[in-house]
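Bear in mind that the values in this text are calculations on the coordinates, not laboratory data. Here the structure is a predicted model, which is why all the values come from computation and not from measurement.
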Structure I
Amino acid sequence: MNNINYSRYEQHIELPKVGLEGQEKIHSARVLIVGSGGLGNPVALYLTASGIGKIGIIDADRVEESNLQRQILFSNEDVTHTKVSVAKSKLDLMASNQKIVAYPYFLDKKNAASIIGDYDLVIDATDNHIARLIINKVCLTQKKPWIYGSVYHFEGQVMTFNNEEDSPCFTCVFSDINEDSTLPTCKSAGILSPVPGIVGCMQANEALKIILNLNSGNKHMHELCLIDFLNNDFKKINILKNTLCNTCGMNEA
């Protein structure tokens, strides 16, 4: 394996559905993480540990003391520093022949296409529905998969949008969400500290499944996963493409 430390990834390589070829796919993959908070931290940690070859992290926020309750990449001394610069410095210490790229600004309509164009898949680690709408539209145009994740109080949601023919998009699922919608955030609504960690780990797992093509023929591919962490209750809702969707259907704007 070129530039890959065998002993570092031997537990992956021993897996029948990964092996040497799979680890090489992981090393060749490029993943963009939009957001470096409660979701983005565990995603970045596990994807770096897994050996993803290029990881981009985009976020303009700075570390605040209130972030430390759930954003596990950050420490007391990081307060007031930009999240992506701190994340990069710490992930670089973990990296092995990997590239960590920090974008110290927000994803928006002007920069999204060019930034996403440099990556194979996108992970939504935001609490911003406008960013999700942008990710959805750009990934549809570029036919790239992206992984949605959200948290609220003691609950979480995860879904993969693969943007293949006849697959639903974000607005097929959340047709009532638009740029004028007002939605709660962790800061405004509160969140139990492990909740975004668990959801972020699920997103990282979904990303690796895409890279390793483990979703091929998966009948659950187009399901929205709803998790109630108070009762440890997992539910799945099968989502069909909405042919009248304003983003991907006949009513496309």
Structure II
Amino acid sequence: MTDFATRYGPTALIAGGSEGVGASYADLLAGRGIDLVLIARNAGRLEATAASLRSTYPKRKIDILAADLTDPATPTMLAETLADREIGLLVYNAGSNWINDDFLNTSIDHARTLTALNATTPMELAHHFGGLMRQRGRGGIIIVSSLAYLVGAPQIAVYSAAKAFSTTLGEALWFELKPHGVDVLVHALGSVDTPFIKRTFPEAYGRGAKPEDMARSGLQALGNEPLLRAEPGDAFFQHLATLKRGEAVETIYNAGKKWQD
């Protein structure tokens, strides 16, 4: 635990840390001796999670910042607000999809919001905090992605495109930052039973993985390969690779429909 805290401490910044996988990462990291800054839009959920963590880990410093990660000004605000904090680990867990429909049936504002949340904001935070980690010669970045990155997914087109962006960005950063002592992991999740899924797609809740299991596997993989695909992600990836691209697109669409039904 001491070695982990030395490498990735003293503070972890968790975007999307109020519930689900982000809150599970927070719990595990606090248990490993790392202080936390949790970011999400809902201040009430943030405070409830922080209060629980403070009760369980009274020696840890747990701070919260209610912020909209789709706002272009937020990355600069976070950089300035946290200028006096040494962020040794960035976990970007924010980035979800809440409308399933054809691209042209949704507004361009929705597309911009998804792109900011899943692509440009994690890019900017990785650039800023990753740069500081490189200067110190240690640290880590975990970008939580989705198996939707595997192929362009109809009815979640922008979401899958943005996840492909953040996934390949993270893989490249894994190589670029490794010589400087900074570990990068892209953690591509499938179906997970998070509170967001329960609120937004209740018909799918109860079929997915446990958030705490996903967070635990992510921390175990950090410092190894650049990409961790949640099971059965590898099997699905290998299956898609055997198909013509058009067939792969149809397959991922049908898989999504089955998950919703």
Structure III
Amino acid sequence: MGDRQHDRQHAPIGFLDSGLGGLTIWDEVRSQLPSESTIYIGDHEYQPYGKRRAPEIRRRVKRLIGFLLQKKVKMVVIACNTATVTGIDLYRRWYPRVPIIGVVPVVKTAVSLTKTKHIAVLSTPNTAGSTYQKRLITMYAGDCTVENIGIPDLATSIERGDTNKAIEKIVRKYLDPVVLHTVDVIVLGCTHYPFIRPVIARLVGEKIRIIDSGAAVGRHVTRVLDQEQLRSVSHAPYTEFYTTGDAAQVSRVASGLLARALSFTYARL
């Protein structure tokens, strides 16, 4: 194997998100691929993406990918549903030499699991209203009833480290018990939402299955690494965390969400 290929194998995987939600994806990838080094950046200065217009989101994602490529990453994971549905095809055209993997709600999986043919997708308003998500629903859930629910401010509340009580109040407002009466699968269509899975589960009850994209993204990352012969066998993987916001505050909240110490460094973009 040439030195260049060897260097690429041991290069890190890059992750980006509007904030901390992508850590749910990062954590799953790390659990499946413990030998991989990783670099994560959250765009806290511009969050939440769910309230921003598509051109602005694309501009920010371009800067974040540029930052990660300066760090010599071998792959980029857009660990944000809103950023993905806003321009994944465009990002791949901009950067054709690096594999770019996005995160989309696992509608197809939900359809394979539902018995009642009635599912719900919880996401940000931007993701819920996107052409990409509507296409996913049309493509895979044509014979199902789909509640496509965009929840404003929920990702922001999670980013603040709000209490479960405050988060429950937001969620309850958008989960109509009558609408959910025959729903048996809920898709978490924002990478922030797995952090509050216990809150959602408590509200909807044990009869409804709750799924997210993390495991599927981890498997896809593995497949692409193997296809490109980029899987690392390093015995000393490293991780770096960056934010465009307040590093001390972000580190505090991130450590609380993952229940282990994480330290972010400020990056000006």
Structure from which 45, 35, 20 was derived, Cα extents along the principal axes in Å, for residues 88-175 alone, options I, II, III: III
helix-only ellipticity at 222 nm (-39500 (n - 2.57) for each DSSP H run of 4 or more, over all residues; to 500) from the coordinates reads -13000; which among I, II, III: III
